[in-house]
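Read through the structures below before going on.
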Structure I
Amino acid sequence: MKSLFWLCYRRDNRLLGVVILEADTLLEARMFAALDGIDQLSEFSEGYELSAHHAAMVTANLVGRMLSPDEAGRLMAWIESESTRKEVPIADHLRRRALE
């Protein structure tokens, strides 16, 4: 079963956006983003595998495209609030600091 990966991309030392892709590994997700041009030739800065719980919160229309920093921030805020409400721990690396 494939996982969802959260990939952050930068341009001119600023967050360009986030790509969420389904893949077996982080490396494979980065490769798909590059081959499909989703990364917009920007610099990969960091990436994380989403837990099954957090991946279930990501709707299909958010997968496979570059999310703007605002879109990614709203998604992460929603994931954080739902995780808190359901008392599901969220990894520190997934908190909104990855969007700075």
Structure II
Amino acid sequence: MANGDITKEIEYDKIEVVSTWHVQVRQATKIMEEQSDGSKQELSRSFHRHVLSPFKSVKGDDGSWTHTATDISGEDASVQAIANASWTDAVKANYKTYRESQSS
């Protein structure tokens, strides 16, 4: 990079397990400018948040439930690691039980 160059950096600055099975992710997008001394100065920062659950659960017209595993392959490696560590078999079973106890 040369002095004055502008770059965009993506940082996953907050990954939290909430309510036992939800993984809440905050992605920070930083716009940086190269300084004459080689350091970088942050010009702006914006955030995007999303929440992951172990399954997408749908109740059919016949009353049966379908639980489709959430595809996390497109998530950052740090997000995948936390989701895989927190979504144990017991947590997944509890999530299915919880969803099936809901009316829809």
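Sorting I, II by FRET efficiency 1/(1 + (r/R0)^6) of positions 4 and 68 (r between Cβ atoms, R0 = 35 Å, to 0.05) from high to low puts I first, with the largest value.
With respect to mean count of other Cβ atoms within 10 Å over residues 12-19, the largest value across structures I, II is given by I. helix-only ellipticity at 222 nm (-39500 (n - 2.57) for each DSSP H run of 4 or more, over all residues; to 500) was computed and gave -9000; which structure, I, II, did it come from? Here the read-out was taken from I.
Could you tell me which structure in I, II was used to calculate distance in nm of label points 7 Å out along Cα→Cβ at positions 28 and 60 as 2.0? Of the options listed, only I reproduces it.
Match the computed value 21, 16, 11 of semi-axes √(5λ) of the Cα gyration tensor in Å to one of the structures I, II, and report its label. For semi-axes √(5λ) of the Cα gyration tensor in Å, the value 21, 16, 11 is produced by structure I. Taking relative contact order in percent (Cα under 8 Å, 6 or more apart) as the quantity of interest, name the structure among I, II where it is greatest. With respect to relative contact order in percent (Cα under 8 Å, 6 or more apart), the highest-scoring structure among I, II is I.
Any read-out appearing in this document is the output of simple, stated calculations on the displayed coordinates, not a laboratory observation. Since the structure is predicted, the reported quantities are computational estimates derived from the model, not experimental observations. Cβ atoms are built from the backbone, for glycine too; each structure is taken alone.
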